[in-house]
Structure P
C-alpha cells in the first residue's frame, strides 16, 4: 500500500532540515545539512536537490510525495518569494516557490519559518487544542508565528508577526535587517552570544565560555554552562529573559493569547530561560492578563522542525482537494 507523505523543508540561517512526513505527523526519514547562507541561492538549491534525491532513494519505494511545504525566513506566501532575509544573503527577492516547483515537479506552499512552526505546534505539538497562541523560534534570529481563532495570521503583505524586529533600544545593537535595537539582537542565539561577550568583558568570574571564539560559541554551549551554574551564562539568560518577557507582555496586550510556545536552540536551557521570561512578562503585564498566559517549551526536537512546513503542506493539500 502506497504511503502518502509530504516533504517538509525548514530553511534556517545555519541549518536546513528536510523530512518525509505523514498526515498524522510521523517523520519517516529526515536529513539536516548546512544552509551556507552566505553563498548564492543556486548553491543551496544544488545541495537541496541532492539531499532530497538521497532521502527519497533510501526511503521505502512505496511512498508518494503529494506536496512540498517550505518554511523560510522572510518568506512571503503572497508572492512565493523569500524577500530580503537578514540572515540569508540571497538578494532582495528569491522566487523560491517557482524554482522548487520547476526542480521537483511538485506543488509547493511557502510560509515564514516561524508561521510554519506555529502550524506544526497546532497540529502536532504543544499547542494542540489551542486557538489563540504565539510560537516563538529562538534560533539564529527570533521568529514568531501567530494563531488567532485557529487561523494563521498572515497580514496584508504576508509578513505579520515579525516580533524579532520590534524595538528594544533605539540606540541599541545593530541588526542584520538594517535597524537598530531589534529584539532578535538580544533574544536569540546570536543575541545571547553578544550578551555573553559583553559580560565577559565586565565580569571577573572564570567560565569555560572564555575559551570559545564568537563563531565557536553556540546556544547549547551557553545553555550547558548555565545548567552547570556558570555565573556569566546565568546572568546572560537572566538579561535575555527579562528583555524577551517584557516584549511578550506587549504582545499579550495586542493579542490576548492563551500561551507562548518557545522552540529553537535557546529554549534548550529550559527553566533557566523560562523563569526570567515569565518574571519579565508578568512584571510588565497589564493587570487583566496577569497569571493567565502560559509560557511553554515546544515538545519537538530541533530536527522535528520539518513538522511545521509539513503541517503547512498537509493543510494546503487538504484545501486543494476540497476546493
Structure Q
C-alpha cells in the first residue's frame, strides 16, 4: 500500500513521529540523574551508561535482556508503521548482542478519531516482524489515548560474557555503521507532504539480526543502535561511558537516497536539532552545519554503530584516546 491510496494519514494524528518524538537526551538525563536505582551484582547493565537495554545474569552463563520501545506514527501506512515499530523494538536486544525471545505489544489508540480496525493492521505488522525474527509474540497492553502510539516490550537472551555494551569500547578500534542515515529528515518530509520513500521504509523494516551476528563473529564487545539521538548522540554516550574519544569521517557515512534533498528543503525534525545542541559542547567539527545536522539526525529503527570492523559494512571512523573533545568530525 502507498501513501496515495490510504484513506487517512496516521502521521497527522501526532505532534511528532517515530524516534524523533523521544524526550531530548539532555532533559532525559537530568531527570534520570535524580533516581537512585540498585546497581551491581547480577544486574550487568542498568541505567548508568545509557545502554540500549538492561541485562541481568541468569544461570548457565547467560544474560536476560529486557527493553521496551514505542512511538507515534512515522509513516501513514498502518501495517508498515507496525513493522517499523516492532523492528525498532527488537533492535535494542540485537544491539546488546542478544536474541529476542518474546515480545508483548504496547498500544495507545484514539478510538474516537481513528477506527479501531486500523489498529489491527498496526498489530499485524508487528506480528509479522516477530514471526520473521523467530520471536514469540504474546499479548500486551492497550490504552485509549489522544495520540496513536505503538511498540513492544521485548525480552531476550545473550551470552553474559559477550554483551555489546557502551562501556566496553577501546581506543584504536574502527567504527562500523550498518545502516545509512537520513531517515529522520525523510520521515519528516513524508509527514509534511505525504511523499513515500520506499528505501527509507525498507531500511526501517530491516532487522539488525544479521548485523549483530556479524559483529559478534568479528569479536566486537561494544555497540549501540542509532535511533532517536542520532549517530552523534549515541556515539557520545558510548565514548563517554568508555572514557575514549572518537573521530568520525563524514565522507564515509552513507545516507538514504533523498536525505540531502530533504535537508536542503528544510525538512529537519526538531529532535535532530536538539541532538546536535546536546552534543555540540563536546564536539570539534571540520565540516559545515548541514553535515552535522545529518550526523545528528533522529533515526527511527536505524542500524548498529559497532566498535570494530564488521565485514560487509562501511567503516565511518575510529576511536582514539580521550582528548579535549569527545567527538571530532572531519
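Given a value of 3.1 for distance in nm of label points 7 Å out along Cα→Cβ at positions 108 and 244, calculated from one of P, Q, which structure does it belong to?
Details: P: 3.1; Q: 3.8.
Only one of P, Q returns 3.1 for distance in nm of label points 7 Å out along Cα→Cβ at positions 108 and 244, namely P.
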Q. semi-axes √(5λ) of the Cα gyration tensor in Å computed as 29, 25, 18: which structure among P, Q?
A. Q
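Can you tell which of P, Q yields -12000 when helix-only ellipticity at 222 nm (-39500 (n - 2.57) for each DSSP H run of 4 or more, over all residues; to 500) is derived from it? Walk me through the numbers on the way to the answer.
Details: P: -12000; Q: -9500.
Label of the originating structure: P.
One of P, Q was used to calculate relative contact order in percent (Cα under 8 Å, 6 or more apart), giving 20; which? Provide the component values of the computation, followed by the final result.
Numbers: P: 20; Q: 24.
Only one of P, Q returns 20 for relative contact order in percent (Cα under 8 Å, 6 or more apart), namely P.
The value 20.4 for mean count of other Cβ atoms within 10 Å over residues 204-211 was derived from one model only; which of P, Q is it?
Numbers: P: 12.4; Q: 20.4.
Here the read-out was taken from Q.
Every number here is computed from the coordinates shown, using simple stated rules; none is lab data. Only a predicted model underlies this, so the values are computations on that prediction, with no experimental measurement involved. Cβ atoms are built from the backbone, for glycine too; each structure is taken alone.
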